[in-house]
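These are the structures in question, set out in turn.
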Structure 1
Amino acid sequence: MIEILCENLTQEQADTYGLVLDAYGLPYSTRRSVSSWEIWVDETIHDRALELIEQYIEENPHISLPDAQETETHHRTFTGIWASLMLMACSIAVNMSGSVDKIVREYGASASDILNGEFYRTVTALMLHSSYPHLAGNMAGIAIFGTAVCSITGAGVGWLMILLSGILGNLANAILFQYGHISIGASTAVFGAIGILAAYQLSKKIKIAGQRMKAWLPLAGGLALLGLLGSSKHSDLTAHLFGFMAGICLGLLYALYLCYLLEKKHQIYCMGVTIGTVVLSWARILFSTKL
């Protein structure tokens with residue numbers, strides 16, 4: 001049976017420790033996790049392998065195993081800014097159309113219409129806003145939390161998860177209200193991103209001995225943000241809550257069953273699905289000759 005020897009390493013550290021084990025003829029394997037590297041060995045040689053690495057670190061004091069294990073790399077991305085600008089462009093286009101109320105009626109997250117099969121509303125409603133302050137708040141949330149998610153998961157996977165959390169949040173909200181309710185705004189997806197981040201931190205820390213109680217702090221922090229930012233006057237608290245819960249579920253699924261950064265081509269596929277879903281959801285207005 002194999003077990004983990006070192007985790008949260010940079011690629012350089014994993015290669016260096018691998019050379020140490022190679023020098024003594026100890027078999028091992030390296031694996032890439034979400035944003036770092038791990039070394040795995042058979043349990044029968046675990047203690048010997050750890051002793052050799054600690055000996056190497058002792059002889060090379062500029063390197064420390066604790067520091068290596070705390071190292072975490074993130075991928076630089078600016079897609080959150082681009083997504084926020086897309087929200088602004090959509091809002092400007094809607095306001096310039098002169099048919100704001102009609103667009104909200106036809107593309108907002110109307111509970112009864114969604115349950116009658118107009119599922120595109122769960123997407124289009126995310127891009128409609130009631131006022132410029134409403135838009136500005138969601139642009140800031142998407143830029144900050146969307147970028148944070150994508151720096152961990154990659155842009156393609158990150159935006160697909162964020163979009164799905166918004167869709168699921170609006171769908172769950174429609175099921176709750178059934179009729180007589182309509183909501184708009186990207187806040188549901190913003191809280192989905194917060195849920196994804198909370199789930200990621202929870203899954204990461206709960207595996208570390210002595211950190212299991214602290215592992216729940218990110219989740220508590222997400223709930224605090226939900227209470228602080230998501231329950232203001234005229235906001236749709238239930239939609240925000242459902243988006244947050246959807247984000248937690250998606251984040252945990254990612255951490256449990258994927259737990260590594262997908263290759264570039266797969267990121268492109270996921271981004272294509274995300275963009276395609278948005279475009280197809282707006283297809284009625286794109287091909288409409290009259291609003």
Structure 2
Amino acid sequence: MVIFKQLHNFAAFLPISSSLKIFTSKHSLGEHLATLRNTAKTIGFVPTMGALHQGHLSLLAIAQEQTDVVVCSIFVNPTQFNDPKDLEKYPRPIESDIEKLKQAGCDILFNPGVSEMYAANEQWHLELGELENLLEGKFRPGHYQGVTQVVYKLFDIVQPDVAFFGQKDYQQFMVIKKMVDMLKLPVRLVMCPIMREPDGLAMSSRNIHLSPEERKHALVLSKALHWLAANFEPVKISLLIKHCKEMIENEPEVELEYFEAVEPETMHPVKNNSDDLVVLIAARVGHTRLIDNIILK
């Protein structure tokens with residue numbers, strides 16, 4: 001069986017509508033959430049870096065099904081960018097994001113500034129082991145230290161009962177899961193399916209950087225995964241991977257970084273034709289770096 005899972009700090013909080021409150025202060029947010037917990041409300045949390053799309057909104061919908069109050073954070077975290085230019089050009093359409101959250105019925109938005117989240121010269125290091133040096137970690141050194149640093153801070157501020165993350169960032173989910181286990185954090189993690197455009201492209205905040213021509217070429221990523229799913233046989237996985245790599249490498253304007261089948265928990269390369277695996281891909285299309293994956297059983 002194949003499974004395809006698809007304004008800073010001018011006030012402590014701003015009531016945008018009767019259903020959405022915006023907080024820029026962690027202290028004020030904490031006080032508000034403490035009041036809700038006193039009424040036995042469960043807190044769901046969706047951390048984002050903004051530039052919201054339907055993929056993010058699908059996380060909110062799942063959170064609304066499973067918890068009483070849903071908090072979404074929008075914070076473009078500087079410590080997880082190893083390329084300053086990537087940080088600089090990351091989209092920040094906050095007014096559009098707020099409107100989307102209102103339409104989605106989100107309860108709370110936490111939208112802090114950098115000075116609210118980080119003290120001067122702050123240090124962080126978590127021994128993540130080999131997980132932070134594989135795949136994404138290899139191509140983005142230091143990235144997962146920044147991810148764990150900010151997610152730990154956000155968990156400490158929000159203190160959610162359940163936190164929701166997208167499958168598209170599969171390795172990130174596994175890194176956060178390891179951090180939660182290591183530090184014994186009292187939060188349940190939920191991985192939510194990948195949302196795709198009608199043509200198959202995985203939804204991403206980075207897609208807006210693709211030119212119309214580049215977007216056409218980017219479709220080869222999901223096409224390769226769909227082809228692999230349709231032809232999947234565990235004993236043939238190495239041959240299937242080889243074919244997919246050739247498919248992608250022959251596509252104009254696409255530079256493949258990795259296309260690998262790994263064990264779902266360890267993320268080690270599959271060696272024994274495992275019946276359960278995850279296939280992960282990263283490539284640059286023009287100047288835009290995209291990732292995608294598929295879970296196969």
Structure 3
Amino acid sequence: MSATTKDAPVLAPRPSGGVVQSVKDSLVVAKRNLIRMARIPEMVIFGLIQPIMFVVLFTYVFGGSISIGGSTDPQLYKEFLMAGIFAQTVTFATAGAGAGIADDMHKGLIDRFRSLPMARGAVLTGRTLADLVQTTLTLVVLAGVALLVGWRTHENLGKVIGGFLLLLLLGYAFSWIGALIGLSVRTPEAATSGGLIWLFPLTFISNAFVPVNNMPTFLQHVAEWNPFSATVAGARELFGNTMPGVPKSVTGAWPMEHPVLASVLWSILIIVVFRTLAVRKYRSATA
């Protein structure tokens with residue numbers, strides 16, 4: 001036997017269990033990431049501080065200055081605002097997802113995963129599932145803060161839960177965008193910057209913080225076809241936070257007329273497209 005053959009690492013064969021094996025592998029990786037988060041609690045704590053600051057600042061600084069349906073009543077703005085803050089929080093988790101994957105790539109952990117008998121996409125799926133759990137925890141705490149500052153819902157519990165599930169679905173979809181960014185850059189710092197730089201225009205050119213009818217005409221079309229806007233409008237509808245005097249749509253855009261369905265369709269489309277691209281990038285990056 002030649003020295004080259006003798007010294008070459010022997011990799012375990014890939015399992016052939018199909019979907020069931022892939023799910024099991026994904027859950028194992030998700031558990032690994034959750035244990036890591038539990039051992040570094042500052043990751044969760046710092047993730048909570050920013051959205052809480054947004055709630056307090058927007059509520060008390062802008063609450064009496066922005067007209068909602070012709071009224072500057074701070075209570076109206078609180079109910080208008082919170083769906084937007086919730087949506088911004090779940091999408092901003094994209095930067096953390098990208099940085100986490102970039103960090104694993106940088107440290108060589110992904111190379112170690114490649115030597116194990118596991119499904120290729122499980123590494124990314126497990127990471128996004130762990131991020132979804134963290135986002136859920138953040139959303140629960142943020143909802144408590146929102147209630148403390150005066151936010152209220154006006155629908156039954158089932159619809160309210162549906163509104164939060166709609167938000168989490170969008171957050172999970174965006175985590176796949178973060179995964180692709182994390183695989184495409186060289187450092188966690190670059191992944192963090194790359195994960196945030198496009199999110200600010202996406203979230204602010206939307207119906208999250210101000211009514212769309214106050215925007216210039218060309219931005220109204222952009223805002224109303226923004227998947228972020230569809231989720232915000234859908235969550236408002238399920239929370240019972242739609243405002244009298246604020247039209248569903250200014251431009252007649254279909255997503256604003258059917259926001260819940262549009263949000264689900266947008267999220268599914270984003271998951272399908274960016275999961276495919278991320279898994280393909282993962283295979284090429286680790287080849």
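Of the structures labelled 1, 2, 3, one was used to calculate percent of Cα pairs over 17 Å apart, for residues 45-92 alone, giving 42. Name it. The read-out comes from structure 2. Which of 1, 2, 3 yields 28, 23, 10 for semi-axes √(5λ) of the Cα gyration tensor in Å, for residues 181-244 alone, as computed? It traces back to 2.
Which of 1, 2, 3 yields 84, 37, 35 for Cα extents along the principal axes in Å, as computed? This figure was derived from 3.
Quick check: -11500 is what I get for helix-only ellipticity at 222 nm (-39500 (n - 2.57) for each DSSP H run of 4 or more, over all residues; to 500), calculated from one of 1, 2, 3. Which structure matches? Considering all the candidates, the number was obtained from 2.
Only the coordinates and a few stated rules stand behind these numbers; no lab work does. These numbers come from a predicted model, not from an experiment.
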